[in-house]
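What follows is a set of structures for review.
What follows is calculated from the coordinates using simple rules that are stated; it is not laboratory data. The structure presented is a predicted model; accordingly, all values stated were derived computationally and were not measured. Cβ atoms are built from the backbone, for glycine too; each structure is taken alone.
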Structure 1
Amino acid sequence: MQKNRSHLIFILPNLFTAASAFMGVLSIISSSKGNFEKAVYFILLSLIFDGLDGRVARMTKATTKFGAEFDSLADLVAFGVAPAMLFYFDIGYRYGKVGSLLSALFVLFGAIRLARFNVTSPKDEPSVFIGVPIPTAAVFVSIWILFSVKYHMNSPIFDGLILFFMGLVSILMVSNIRYPSFKKIDLKKANLKKALIAIIILFSFVYLYLVESIAIIFTVYILYGVIRGYRNFIKRKKIAKNDKI
């Protein structure tokens, strides 16, 4: 009985991983049928399952090499291929080779990002991510596509913005820009009340304006890394210049 229970503990995180991949496949099917809103929500569901599998594995101390590899393959489907197909079927196909190239680069750079994470990440939870995590890139692109669908923004200007976003996050995934992981947050007792109030306010906005709130949150996160990386680059340049003097 104890042996069967231990086997079940190791299977449970992989079930969440499988569910994440399954949602990704459903998203691809929905995109191919033109159901773009449904495709985005499937990607968001994949994000939830992806977050659960790692946490369940750590809570039950059931992390395995198989689980880590399976998680990466599932991520490539759910957060690489699914958003790339969503982008292509909604916008990319209208731009010929450029749309095809951006879709392919998103998947390829996402695969490189996952491989680099598997090779370089420490056993403990990292405090920062090097490059934008592929789930973040996927939700960022997908939510802006949902934004365009919701408000019927089919103008060349907005399409150009989505094309730019697609290329930007593809490059950011394989960049050395550091992003906070929020996995090692040290909340002191004095700040717990403020954090709780902030979380309640945040979830209130998400409840009232789901698409808009997610778009703003992920855009701020993406821009935070870019601005921080630019500031660090300027600082390093000034230090190097002062050293030469």
Structure 2
Amino acid sequence: MANAGSNLISGLTGSFKNIYDDIILAGGSALEQNGVIKLFTASGDEIAEISSGKLLPTKYFDKNLHSGATAVDQPINGYQVFKKGDDFVVKRAPETSGYNASELTELTQHPNAHVLERHGADVTDEALIKRSGTPSIAPDGKTLPNPPPYASKFESTSKLKEALNNTNPNSSNFSPPANGNSYAFDYPLSGQASTPFGYGIPAGGGSPVQMYRVKVVYKKRNGVWELLTMYPQP
């Protein structure tokens, strides 16, 4: 049942209000508890939370299960709600403005690339905290039994671009092995940068840690080196 008389729910506006209305019209429900609005499908599955003006997914988009789903309103803090019948899910919709066409190609051409999805500057602290827990749930919904040492993100588009442009195959720092299809390296190649690239939440939670290096991972596909992931690290 929708707790429509609650202060937070009655105060929803814009995309939040439109998403809420769609869920309720499809037979779903909402519950306000301890300053958080929880959204549910008609079958009782939790879709997402709305807290402090942000959307944090609980039920994530699966390209096989949710093929043909349609978007509900606009993305909110890097996430977009999709609807298929009376079912609702949330998909990561990373911010891409600020990157030119060449940079976007580099960031997304590998089919499993996830730089923007998991480490982009628009990833929220709440999503990092969720990834630092057990199980570890990445911002794009990828679940692992244990968290990485740090759940990290780039602090800005400019810092991500700085790392990308200094580690791509056209840069002087790119020196892959003669054989093999995988290449991982750190940037800077030695030492640390003078300013942080981003920050991360330690596994299990804790205060954010500033990060002055970047881990870069490339995979060769059809004879071409393509970026798989890139993330700030201590």
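Values computed for the structure shown
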| quantity | calculated |
| --- | --- |
| When relative contact order in percent (Cα under 8 Å, 6 or more apart) is computed for each of 1, 2, the largest belongs to | 1 |
| Structure from which 14.4 was derived, mean count of other Cβ atoms within 10 Å over residues 64-71, options 1, 2 | 1 |
| Answer label among 1, 2 for the case where mean count of other Cβ atoms within 10 Å over residues 80-87, calculated from the coordinates, equals 17.5 | 2 |
| Given -5000 for helix-only ellipticity at 222 nm (-39500 (n - 2.57) for each DSSP H run of 4 or more, over all residues; to 500), calculated: source structure among 1, 2 | 2 |
| With distance in nm of label points 7 Å out along Cα→Cβ at positions 112 and 160 derived as 2.1, matching label from 1, 2 | 2 |
| Origin of the value 4.9, where distance in nm of label points 7 Å out along Cα→Cβ at positions 40 and 216 was derived from one of 1, 2 | 2 |
